[in-house]
Structure P
Amino acid sequence: MSAASSPTQNELQSRFPRVYDVLSAAIAARSFPGCAFGVFANNAVQLQDALGRFTYEDASPAITINTAYDIASVTKVVATTAACMLLHQRGKLDLDSPLGDFLPAFVIGRDTAEGARHIRIRHLLAHSSGLPGYIELFRKAATPEELLRACLQLPIEGEPGTRAEYSDIGFILLGKAIEVITGEDLAAWVAREVFGPLGLASTAFAPAASMRDSIPPTEDDATFRHRRIQGEVQDENAFILNGVAGHAGVFSTVPDLLRFAEAILAPFSQPDSDGRSAFFQTRTVECFATRQGPKGSSRALGWDTPSENSSAGRHFSAHSVGHLGYSGCSLWIDLDARLAVALLTNRTWPDRQNQAIRELRPRFHDAVRETL
């Protein structure tokens, strides 16, 4: 959608009236103060727009389509999973490699019966490693080194591959494993190998301090940093890791997320091609889009897939992948329909109590799909 041909907001509203109704009602109900949103379908951007403001104050800046948000756990797919996809595609990452091969401190000194030696990269991506889900390590760890050491020493709570528990800890360790494999900081590697080639010019870990005023605040933190969190990662464990972690820390915009989604969809957009020339090859996307188990888990490799009462709504096919972010962001991609939908919000402003996003997301996605 070039600048010369971009439709006006009135034109977009007339084409997607239910989408605007759903989002405008959410802002009016204070589900979030503002949002940016977009749709990619039929090999082109069909919708990109924004509503509302940074905060609920009338003088607060208006959201635009180029407003960058803290995308929280959407980091897990845009950065960490994307890195794994490329490394696997290039033959540099065996998904069945033990985590201990890259992070020996994870297994050294442990009881051999504990299961740490059996945790594979695949388990981390599928959230079936047996590691705990979320722990407030930042309460005791004051440096990146202390927090990583705490992650490495956490007990294994279940036999790897036998239960699913969404784990930030697993992705922190996965991010560190990627750094060992590449010999480079995670932020620098994904900036050069993923964000740069895909033209994601507004996507990065740890934005410069000079950019903070242009980013919506996520929280008025009264319990840890005791200040307004704006332009720096909201997740406290990621904050201790200097804003660069496998589970959180990336800031991005709707246009960039749709470009990323287009790269995921590209090998499926040319039915007569084997997809080998695409940035992400068909076989790579299919591998990472396949549910891993155990039974009952909707998790693929890094990605989530639609389940009953999915945030993707009622119309995304089983052959879809996506991810949510705690701050109120999401990205869903339907590989069959060759369609992607991005929604960015700061639903945690001014605090984390508001859970209205849970009902809003499926309504929003249903409105998009039913309009198309």
Structure Q
Amino acid sequence: MGKLLVVVVCACMMVPGARAQEIVGTWQGTVAASQPERVVLRVAKDETGALRASSYRPGTGLNVLPMTSITFTPPVVETAQAYAGMKFEGKLSADGKSISGTWTEGKQSFPLTLNLVTGDEIWKPDYAGGASMAADADPSFDVATIKPTAPDQQMARYGVRTRNFKAVNQSVSQLIAYAYHLQARQIEGAPAWADAEHFDLAGKPDLPGQPSEDQYRLMLRKLLAERFNLKVHTVHKEFPVFALTVEKGQPPLTKSDLTVVGYHSALAFRQSVDGQVEGQFSFYSMADFVEMMMNFIRDRQIVDETGLQGRFDFTLKMPFEQGHFTPDEITVAMFQALKSLGFKLVPKKEPLEVLVVDQVEQPSPN
């Protein structure tokens, strides 16, 4: 079976059958194809008692993928991921321990039997790792390497889904922004080379467990001080901002299923059938959301004033037309898209933290 690039989308979980509790749990099996792939399907209930499901495929590096529908009419189970063109139809066995049926991906269909599993039997996503690092841990990098980015390297990214941290093709200013969770406008005083020269970093934590992203940021702050001799101080300055607020009522967001092994906030865009751009958000906090929006609305900081806690799954459709669009057109489109979800961006001024670079040097040798 060929690899299919799947996107993470809003989970609109449907229809709790009369015996829905019989399929709640984690099911896994291997698709019987020329290139077998393992599939894990997690079935749970949302806060209303309706069924919902998520899936992932170990060995592919893909995110946990909320399914867009699931129904159980005993003994028939049907679940689909409409945006990724995937679905599974099967029958629950009499003993309730397996579901035998057909896995369809695009135009190809293959036999698949899913078995009910628990505990250590569950296959983990590639990036799930083991147990999480203690929340109060104070980790540093045990081993870290820093080298100039190769001239032909075009991609820039961070890798924080395994114990081994990676930063590829990042300037020192970008590393500072990531480490302190700031936007570029909130960093002052860096020398010109800190923007011009790019580096690749790799590091391994000195404490057991899978670090959170905040713990990775902490380790990077320590590394910048030790290897780049970074010294900073903070001030507060007033900036024009957009405050993300809830216009009225509860936005139509689905609370994410945080019991899924190895979940990670993820976002993908696609062109919808009506020509608009559709963004699929999964396991997103409001802090993640405002940070994402600043990739589109760059002239102002966006701050979260929704009061919404936790993580959510939702779809945002933006009224972009085909072709290129100006920054002003993007801003107008985002305003319209947010309104459809019950959000509003309110222009105002607020004091923001600014990091002033007092000293930074070329990195010390590995």
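No lab work stands behind these numbers, since they all come straight from the coordinates. What you see is a predicted model; the values in this text were computed from it and never measured. Cβ atoms are built from the backbone, for glycine too; each structure is taken alone.
Which structure, out of P, Q, was distance in nm of label points 7 Å out along Cα→Cβ at positions 52 and 188 derived from, given a value of 3.8?
Derived from P, not from the others.
From which structure (P, Q) was mean count of other Cβ atoms within 10 Å over residues 252-259 calculated, if the value obtained is 16.8?
On the way: P: 25.6; Q: 16.8.
Among P, Q, the structure yielding 16.8 for mean count of other Cβ atoms within 10 Å over residues 252-259 is Q.
Of structures P, Q, which gives 0.85 when FRET efficiency 1/(1 + (r/R0)^6) of positions 196 and 212 (r between Cβ atoms, R0 = 30 Å, to 0.05) is computed from the coordinates?
Numbers: P: 0.85; Q: 0.45.
Comparing all candidates, it corresponds to P.
Taking mean projected area of the Cα convex hull in nm² as the criterion, which structure among P, Q has the greatest value?
Values: P: 18.1; Q: 20.8.
Largest value of mean projected area of the Cα convex hull in nm²: Q.
When relative contact order in percent (Cα under 8 Å, 6 or more apart) is compared over structures P, Q, which one is greatest?
Numbers: P: 24; Q: 17.
Top value of relative contact order in percent (Cα under 8 Å, 6 or more apart) goes to structure P.
Once FRET efficiency 1/(1 + (r/R0)^6) of positions 148 and 300 (r between Cβ atoms, R0 = 35 Å, to 0.05) is calculated for all of P, Q, which comes out largest?
On the way: P: 0.85; Q: 0.55.
Checked P, Q; max of FRET efficiency 1/(1 + (r/R0)^6) of positions 148 and 300 (r between Cβ atoms, R0 = 35 Å, to 0.05) sits with P.
Comparing distance in nm of label points 7 Å out along Cα→Cβ at positions 100 and 140 across structures P, Q, which is largest?
Values: P: 2.3; Q: 5.9.
With respect to distance in nm of label points 7 Å out along Cα→Cβ at positions 100 and 140, the highest-scoring structure among P, Q is Q.
Given a value of -4000 for helix-only ellipticity at 222 nm (-39500 (n - 2.57) for each DSSP H run of 4 or more, over all residues; to 500), calculated from one of P, Q, which structure does it belong to? Show your work: numbers first, answer last.
Working: P: -7500; Q: -4000.
Checking each candidate, the match is Q.
Out of P, Q, which structure matches 59 when percent of Cα pairs over 21 Å apart, for residues 60-163 alone is calculated?
On the way: P: 49; Q: 59.
Source structure: Q.
Out of P, Q, which structure matches 2.7 when distance in nm of label points 7 Å out along Cα→Cβ at positions 132 and 180 is calculated?
On the way: P: 2.2; Q: 2.7.
Corresponding structure: Q.
Could you tell me which structure in P, Q was used to calculate volume of the Cα convex hull per residue in Å³, for residues 116-291 alone as 219? Before the final figure, lay out each step's value.
Values: P: 140; Q: 219.
It was calculated from structure Q.
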